[in-house]
Structure P
Amino acid sequence: MTGTREFAIVGTLSDLPSSASGPRHLVWWGNIGFMVIEGTGFVLAAAAYLYLMTQASAWPPKGDPLPGLLWSGIFTAGLLLSEIPNLWVLRCARAKNLAGVRWGTAAMAVIALALFVPRGFEFAHLGLPWHQDAYGSVVWLLLVLHTVHVVTDWGDTVVLGAWLFTHEVGDDQFADVEDNSNYWTFVVLCWLPVYLLIYWAPRAL
């Protein structure tokens, strides 16, 4: 026995938007996932620092210098000030302001590059080899961990900026700029507790 089957259309995706931004975009959630995972890395590194601090009779151990405040302070101030243009770029991305995201992203690449200078001097003036003892190792661990994030976001910003100036920009690219701006805010916020741990916690003891 043969016959024909009738199919009824119960729904259509044709009315859905072809792109989205913010929490409606899958990449936005991926970016959040990266920040959660990497934030956990910072928490574990900070926990290692605090554990070693509580186990030591003196912190830093006798003979180890306190990290200087000059270059770390300059870096921290620059990082905080970078949030001003970063948040402006975020608003431009949400408003789909093409000129704003192009030049704002280029400016953020230059700003991040400039921050390598005080961070480099920060390393140079630590006066503490990474292999000297547990204190030296955990201080270098925290600084290198954060520096990797700064370098990674700078590289992402450079590539994104080059794309914005050389390709057609659509909704997905505006969403990429938004994600990049959110990640830079994450890098800034992660540094603040690390800065307090390395430079001010030993002075408060």
Structure Q
Amino acid sequence: MKKFNSLKNNIPLPIRLFLGKALLFFIAWKIIYVFFLFDSQYLDSILTKHVGNSSVKVLNGLGSMSGFTAINETYPEIHYGEIQEFNMSVIYHNDKKILNIANACNGLELIILYIGFIICMPSSFLRKVLYIIIGVILIDFINIIRCVGLIYLREYFQQYFQFAHHYLFKIIVYSTTFIMWIVYSRKIQLKNESIQVG
């Protein structure tokens, strides 16, 4: 216990405050999601449907490409020993199934992670709101472009699909989020001192 207290005291107070806030935010989000949002799937369903429909609109608007449709379907999964139905947006190209966009791929967790970081960092309320709005829009946009890229590769360049799905697009999405955090953190207030990062 003494070692833990010694280690804790060696961590600067602003970092301890940030980590404490981040932990509370994470716990609060998980409680809200598991007990209020998970079973209803309301937020997930809206976001998954939006990503699917937006991806199809982008694809159908690209030059001579057309015939893409997004249909909302359900799929069974076992949770806590029970079979539950979950929503997904299924992308078809001329009646051929191309891609399933499940709730896990709708970007919600990344959006919440981004918002949590902004909330926990010291800054003015208006600056936080501005960065949250811009960040959420940008993450959503990049996720839609990611799905568009995956659909395009699945249909026309299938040999690159797995690599892009598991590595390339994840690197792009997470790198963009990290860059937004860096930009936000460039000017933070710690102990009434303006500190510039980078």
For Cα extents along the principal axes in Å, for residues 35-138 alone, the calculated result is 56, 29, 18, so let me know which of P, Q that is. P
Given 17 as the derived value for relative contact order in percent (Cα under 8 Å, 6 or more apart), which of the supplied structures P, Q does it correspond to? Q
One of P, Q was used to calculate FRET efficiency 1/(1 + (r/R0)^6) of positions 43 and 179 (r between Cβ atoms, R0 = 25 Å, to 0.05), yielding 0.70; that structure is P
Origin of the derived value -19000 (helix-only ellipticity at 222 nm (-39500 (n - 2.57) for each DSSP H run of 4 or more, over all residues; to 500); candidates P, Q): Q
Determine which structure produced the value 1.38 for Cα Rg over 2.2 N^0.38 Å, calculated from the coordinates; the candidates are P, Q. P
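Read-outs: derived from the displayed coordinates by stated rules, not from any lab. Quick caveat, the model's predicted, so the values are computed rather than measured. Cβ atoms are built from the backbone, for glycine too; each structure is taken alone.
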